[in-house]
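Novice: Just below sit the structures, each encoded as structure tokens.
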Structure I
Amino acid sequence: MSITEYPQIAPFLDYLQFEKRYSRHTIIAYQTDLEQFLQFLKDQYDEIPALDQINSMFVKSWLAEMKRRQEGITAKSLNRKISTLKSFFKYQLKTGILEKSPMDSIISPKMSKRLPVYVEEKEMHTLFDHVAFPDNWQGRTELLVMKLFYQTGMRLSELINLKETQIDIAGKQIKVLGKGNKERIIPVERSFLVDLQKYVDEKQMEIPGVQNLFVSENGKPLQPRSVYAFVHQYLAKVTTVQKKSPHILRHSFATHLMNGGADLNAVKELLGHSSLAATQIYTHNSIEKLKEVFNKAHPKA
């Protein structure tokens, strides 16, 4: 029996796709982790054990082997693989195939908490007020993309897949389809929406029949690599932060909201986080900002 024929994998992946509604990228990551684990078992024992024969020692041996072979493997990568196995065996419990999970005694390694990197507000103002964008289709597209990232905090995949029909000029809002196909509403400044509408009108005249909001000069949807490239290019003009990616603009959006006194639950909804824990990382940056203000302003600081 080959790894791809292992009978419990396909139903689990279908569950992730159709019930959990995970993205294709996430499902591939889960599948890869499972296949690596099963390949390890096959290499060690000549054949893959039956599901009810897999115990915690098998899992611990696999994790130890990864640490030995990949000295640079991070706690984050290990945690993701552990999470994959936990989800897989939890599904087997749910469907009644197993009565006990081998993951019960597996402890995930602790991860150091790193504050999200962001671009300072004054640097974002410099970008939009003083950096010149080319006066052509590409330049107008790149300017609007940069502004939309910063004004909404949306993810790269969400922006690339954004359709014209998701823009609500009258309501001054954008409907975003996030992870797990969850829809959320993000309010947007009206003047920016007017600029978007002008862009859409021009696109419909020059490149009719394309539903994606942003396209290249030849009418093709934007590609992640090209978006990364121009975001990095423009951010390099105004900031020295090491990472200059679309996700840094998402961090900047959230951090600037928190520094401005926004409610944590509201930021959670705007970002499309499933839990408040994911949003709380931005409170640390907010606290650091308060410390900075205190140290500069208080006579006893």
Structure II
Amino acid sequence: MKKFLKLCFVLVFLVTSGVHVSPQFTEEEIQNMEKWEEYLKTAEITGHEQMRSREAVTSPYVLDLEKDGISRKALWKNPEGRVKGFLEGWQWEIAAYRLNKYLGLNMVPPTVEKRFQGNRGSCQLWINAWMSLKDKYEKDISVPPINVLHWNRCLYLQRAFDNLIANEDRHQNQYLITKDWRMLLIDHSRSFRTSRKFTRKLIYDEKYREGSRLMKQLPREFVEKLKSLNQDVIKEVVGEYLTDKEIEAVLIRRDLIIDWLNKRIEELGEDKVLYQRIPFPSIN
């Protein structure tokens, strides 16, 4: 009874304070990531349909997958080089997912390499989200007060991640929102730029073209993982999916992020910038 009451107290605290145990994928989903990776790699393709719309620039395919009685959909794409004026790369989808895992971001759905119609490409587990950020704005849906802190922290994490991978193509349809206001991120085929434009300054900072969009608060664990990155670590994490030049550009941007955070910490204090994620409560 004491353990039950203790657990109830902790859960009530988490709910009433607006703090979430897991801000993006749930703990159970995170534990099953490798299973889904294996599923994507080995599941049989039982059907497919190509997406042809104004927003689906790379004309990806929606695959129907089946294995051991489990049926799921996945998004497959293989752009490489200039596509309608934009530099695209399917391999960057996989690199983004792998870095997201290493950093403990857990906002990008499982993504692997899979052959389709004889071609290599990225294959990402299809997420049936409640709505996109575009839907939220068009329908004028407000974040419930209890979720505002959590929602804002998700946005700060998204900005930090896109700063790191040089993804300036984050459109509103690439934010997926669950009913409990967790945020998932898709479409990273225009990331990992190496030009001076993406190694001299951050995308999201005080001078962002659409107004200031800052990384106001970030988890301590995430920042420590950022600091641990080096050429060898990234190479081990992403494998063949990034070139040495692309890895060097990531590290330059990592330094820009850390420098920016250090200045903010000096100005406001560490407790105003970094926070500790709350693990699932123990009842032992």
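Novice: When mean projected area of the Cα convex hull in nm² is calculated, the result is 17.5; to which of the structures I, II does this value belong? Each step should come with its number before you reach the end.
Specialist: Values: I: 20.8; II: 17.5.
It was calculated from structure II.
Novice: Right, next: Computing distance in nm of label points 7 Å out along Cα→Cβ at positions 65 and 177 for each of I, II, which one ends up highest?
Specialist: On the way: I: 4.0; II: 2.7.
Going through I, II one by one, distance in nm of label points 7 Å out along Cα→Cβ at positions 65 and 177 peaks for structure I.
Novice: With mean count of other Cβ atoms within 10 Å over residues 129-136 derived from the coordinates and found to be 10.4, which of I, II does the value describe? Mind dumping the intermediate values first?
Specialist: Numbers: I: 10.4; II: 16.0.
Going label by label, the one that fits is I.
Novice: Let me ask something additional. Can you tell which of I, II yields 13.2, 39 when Rg and Dmax of the Cα atoms in Å, for residues 73-136 alone is derived from it?
Specialist: Details: I: 22.6, 64; II: 13.2, 39.
Of the structures listed, the value fits II.
Novice: Kindly point out which one of I, II the value 14.7, 40 was derived from, the read-out being Rg and Dmax of the Cα atoms in Å, for residues 161-272 alone. The partial results should precede the final answer.
Specialist: On the way: I: 15.6, 43; II: 14.7, 40.
Derived from II, not from the others.
Novice: On FRET efficiency 1/(1 + (r/R0)^6) of positions 105 and 145 (r between Cβ atoms, R0 = 35 Å, to 0.05), which of the structures labelled I, II is highest? Intermediate values should be presented prior to the final figure.
Specialist: Working: I: 0.15; II: 0.85.
Looking at the calculated values, the largest one is II.
Novice: To which of I, II does the computed value -18000 (helix-only ellipticity at 222 nm (-39500 (n - 2.57) for each DSSP H run of 4 or more, over all residues; to 500)) belong?
Specialist: On the way: I: -18000; II: -12500.
Comparing all candidates, it corresponds to I.
Coordinate-derived values only; no laboratory data. Please read these numbers as outputs of a predicted model, since none were measured by experiment. Cβ atoms are built from the backbone, for glycine too; each structure is taken alone.
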